[in-house]
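Chemist: Several structures are given next for inspection.
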Structure P
Amino acid sequence: MSTTCEVPDVGPVVLAISKRAKHLRITVRPDRGVRLTIPRGVSLKKAQQFLDSRIPWIKKHMRRFEELQDNCERVPLPKISRTRARAALIERLEGLAELHDFTFNKVSIRNQKTKWGSCSAKNNISLNVNLTRLPAELTDYVILHELVHTRIKNHSSKFWTELDAYVGGGARALSQVLRSYTLPM
C-alpha cells in the first residue's frame, strides 16, 4: 500500500508500507523520485518524524542527481538485431563465467526499460538486450557485475573490491560511465 505526500523543499514523496521491510528507509532515485518505505507496525507519525529528520540528506542527494544530469551528455544507442544480440550476450556471459570460474543457473535476455542486468537469489542472470549497443568494456562490466552477484548478493565494499579484481580496477567509475547511457523507452 502506498500514498504520496508533498514535502516542502523536496516535492512529492511516496510513502510505501511494506510487509517485508524491517526498518524505515528512504531512497532517492532520479527516475522515481523520493520514497519512504515504512515497515508494518510503524506509525505514520514516527515515519513523518524520520522523514523530516532526513530532509537535508534527501536534498543533498537530489542536488547530486541534478548535477550529474547536467554534467552528463546522454549518448544515443545504435540499432541492434535482437537475435544476434541474444547470441552475442549469451556467448560473452558463458565466456566470462568460464574464464573467471563463475557458475550461474539460467540466463534470460530481455528488453528491459530500467535495468542493464540483474542476478536473482537463485543465481539466474538476466541481461538487457541493449547491452550489445554499449562499448565492449561496459558490456563486460555489466556481465561481470552480475556474475560477482552470484557470490556476493549485495553492493558492499567486499562486492566492489571483488568486481574491481575482474574489471581491472575502476568498477565504480565504469558504473558512472554506464549511467551516461540511456535505455530506449
Structure Q
Amino acid sequence: MDRMPTADVSARIAWAEDAAAIAAVQVRAWRSSYADLLPAEVLSTLDADQIADGWRQSLARPADARNRVLVSLERNLVTGFLVSGPAIDPDCDPVATGELTDLTVDPQSRGQGHGSRLLQAGADTLVADQFIRAVMWLPATDDATRAFLTSGGWGADGAHRTLDLLGDGTTTLKQVRLHTSLI
C-alpha cells in the first residue's frame, strides 16, 4: 500500500532549550507586525540573546504552575509560540478563566497551520488545567487575527484597553478582548 508523505509538524510544551528559537521568532514577528506602530530604532534594538535569557528564566521557573509556553514545530524548527496561564484581568476569575497572552507565528511560516495548531494545543492545555473559559487580548486593528479567532469560535466580550508601549505616552496600542468557552 502506498502511503502519502505527511508533514512533520507538531506543537508541544516549550523547554528551556527552546529559548533562543522562541526569541528569534519573537524578534522577527515584532519587526514585521509592529513596523507601523513602534519606532524603527526600538525595533532595531531588539536583542534576541537578551530576550532569550528572559525566556530561559520564565521557562525554568514559571510564576504559576499553570503558566505554559507551547511551541509549534516543523521538524525540529520552532515556527511559533503561545503563552497561556490564569487570566489576570480584575473582571476574570483566575480559577475558571485562562488567558492566551501571546500567539506568535514566525512571519516566514504563516499560513501553514502553525497558528491553528498552537491555538488548539493552547485550548487543550487550558482545559487540562481545569479552566472553563479563555480570553485573549489583541490589537483593535488586527483584523486578520480577529477573523482567525472568530472562525474558531471566539468573540468580543466588550472589554477594551489602551497600552502605553514605551511608557511615555507617545506610543499607545488599543486592544479588544476576545473570549471563548472551553467546555
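Chemist: For distance in nm of label points 7 Å out along Cα→Cβ at positions 23 and 55, which of the structures P, Q scores highest?
Modeler: Values: P: 2.4; Q: 0.8.
When distance in nm of label points 7 Å out along Cα→Cβ at positions 23 and 55 is calculated for P, Q, structure P comes out on top.
Chemist: If Cα Rg over 2.2 N^0.38 Å, for residues 63-134 alone comes out at 1.33 when worked out from the coordinates, which of P, Q was used?
Modeler: Values: P: 1.33; Q: 1.14.
Considering all the candidates, the number was obtained from P.
Chemist: Among the shown structures P, Q, from which was the value 18.9, 54 of Rg and Dmax of the Cα atoms in Å calculated?
Modeler: Numbers: P: 18.9, 54; Q: 16.7, 65.
Working through the options, I get structure P.
Chemist: Let me ask something additional. With mean count of other Cβ atoms within 10 Å over residues 95-102 computed per structure, which member of P, Q shows the largest figure?
Modeler: On the way: P: 13.5; Q: 19.9.
Largest value of mean count of other Cβ atoms within 10 Å over residues 95-102: Q.
Chemist: Of the structures labelled P, Q, one was used to calculate helix-only ellipticity at 222 nm (-39500 (n - 2.57) for each DSSP H run of 4 or more, over all residues; to 500), giving -9500. Name it. Walk me through the numbers on the way to the answer.
Modeler: Working: P: -13500; Q: -9500.
Among P, Q, the structure yielding -9500 for helix-only ellipticity at 222 nm (-39500 (n - 2.57) for each DSSP H run of 4 or more, over all residues; to 500) is Q.
Chemist: Moving on. Identify which of structures P, Q gives the largest calculated value of relative contact order in percent (Cα under 8 Å, 6 or more apart).
Modeler: Numbers: P: 15; Q: 19.
Evaluating relative contact order in percent (Cα under 8 Å, 6 or more apart) on every structure, the highest lands on Q.
Chemist: Work out the source of 1.2 here, i.e. which of P, Q gives that when distance in nm of label points 7 Å out along Cα→Cβ at positions 111 and 151 is computed.
Modeler: Numbers: P: 3.5; Q: 1.2.
Corresponding structure: Q.
Values in this text are rule-based calculations from the coordinates and carry no lab data. Model, not experiment: these values are computed from the prediction. Cβ atoms are built from the backbone, for glycine too; each structure is taken alone.
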